[in-house]
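Multiple structures follow.
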Structure 1
Amino acid sequence: MSGTGVGSDRRVYRHALPTRLSHWLAALCVLVLVMSGLQIFNAHPALYWGDRSDPGRAIVRLRAGEAPDGGTRGITEIGGRAFDTTGILGASRDGGEVVERGFPSWSTLPGEQWLAMGRRWHLFFAWLFVLNGAAFCAWALGRGHVARDLWPTARDLRGIPHSIADHLRFRHPTGEAASRYNALQKGAYLAVLFILAPLIVATGLGMSPAIDAAAPWLPAMFGGRQSARTVHFAACFAFVAFAGGHLFMVAVTGVWNNLRSMITGWYRIDPSEEEAPLADD
């Protein structure tokens, strides 16, 4: 990681070009995959376990029912318990009316009920996501990025409790410490790269009838095609949670400085900032 002085500030080259390109392409893919995936889910808004989708045995189900005033209300069933989720899940407003719909139109791609097009978008960006991830992992492993910048050291592991406490108190690294990943970042990025991403790809393939015929062991690993669909859905929202946490941390640690580093590669360090005694130091 190189650095250069700019007046009273110092800049460090934080993100190489392949990292930046992969990051923005992955962000686009995840956004489209989530929205098109919700469109596909809306065709049958229920999750099951096993190899069958027997009526009445759904783990989670989104549906519409009749409201006391005669209108439509949204209902979310989880483990047999029903919750009123009108306007969000089960039934949402579309063109001034509350209509039956698993997820609202603003969260799906395309916005209307168009299963075939949703599948096309989903499959195209799924393969783009896989190719992008494979290319980045090959580059990162080949250039030592994983071992040098992402793999936690013994010092990182010892400092995890302190790092968690610092994050809960919104005490974030400053100065030189801000130019490198902390223990929690390393753990999160490694989990996404080598656990969550492979899991969502494997369960996506496990739902395919063609894969089921050619490699029945893959859906069987998850307990059946319906189980693979449920795990795939859970992994999707794990990605959403990671993205939400990532954006939150970008916001609280300096939006422009973080954005600039992911666009140009250069991260600004203010030498006047006194580094707090965080776990990474």
Structure 2
Amino acid sequence: MSADTPLPARRLVFRHPFVVRATHWINVVALSILLMSGLQIFNADPELDLGDRSFDHTVLTIGADDQSRGYVEAFGRRVDTTGVLGVSNVQGEATTRGFPSWITLPAVQDLATGRRWHFLFAWIFVINGLVYLLYGVLSGKLARLVPTGEELAHIGGAIREHLLLRFPKGEEATRYNVLQKLTYLVVVLVLLPLQILAGLAMSPGMDAFANWLPELFGGRQSARTVHFVIAMLLVLFVAVHLLMVLLSGPINNLRGMITGWFAITPERAEER
């Protein structure tokens, strides 16, 4: 096809089945509430430790010298975070708290309510995830997330295309590339199962039923630290995911995840 030959009009292809779309949006709600209620729970003891008991091996603390100076201290290094972490403004007054009120659920410091929100949506998230995994296995979609040897051999090119913000066109735009496949596999098969296990390891009821759970992580406080770190990695994953959606075409991507239909534009031969 020459450069002067007109391209066929773009067309819609059905990309996302109902189960994928439904579980995706349930995850959006569940993960948002889990994050906000989880930060409410964290604020009750705004530090991370290793081992089985608090204060033995502290690796991170969000605190305040007084009600005017907040800080984050990690591995002995302290950074001033006044106005965001440690000390934030609540109704015009400086208040000592780990994370600010606008990102916690509920906004006021209420550990009991935060735990109820967290546990409810944790089960919603787990059940929703099991539905997605079952559908993925039965439909073969999960197997298609495993990159081929050829794709892995060209991972350097995929990284370069991402860094240059060159997004695929034509039929290629309807398939996940090798970086997306590896990322989704790590999130679905590694991070999320570890996150769930670490959460269960912090539950006294689960510990009584399966006392080996905390030992998997080196103690209950270590499980809490792992749970928090993975939560932050998931936040990073979502942030990058949203950035890629915005850069590659937010309207088209949103239409695909709401209706299932995704628009592709044919590419010229010389663009390939």
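Laboratory data are not the source of any read-out in this text; all were calculated from the coordinates shown. Because the structure is a prediction, the values reported are computed rather than measured. Cβ atoms are built from the backbone, for glycine too; each structure is taken alone.
Remarks
- Value 0.30, calculated as FRET efficiency 1/(1 + (r/R0)^6) of positions 109 and 221 (r between Cβ atoms, R0 = 25 Å, to 0.05), assigned to which of 1, 2: 1
- Each of the structures 1, 2 was assessed by distance in nm of label points 7 Å out along Cα→Cβ at positions 77 and 189; the largest value belongs to 1.
- Read-out distance in nm of label points 7 Å out along Cα→Cβ at positions 61 and 245, computed value 3.9, structure in 1, 2: 2
- Ranked by FRET efficiency 1/(1 + (r/R0)^6) of positions 45 and 197 (r between Cβ atoms, R0 = 25 Å, to 0.05), structures 1, 2 are led by 2, which has the greatest value.
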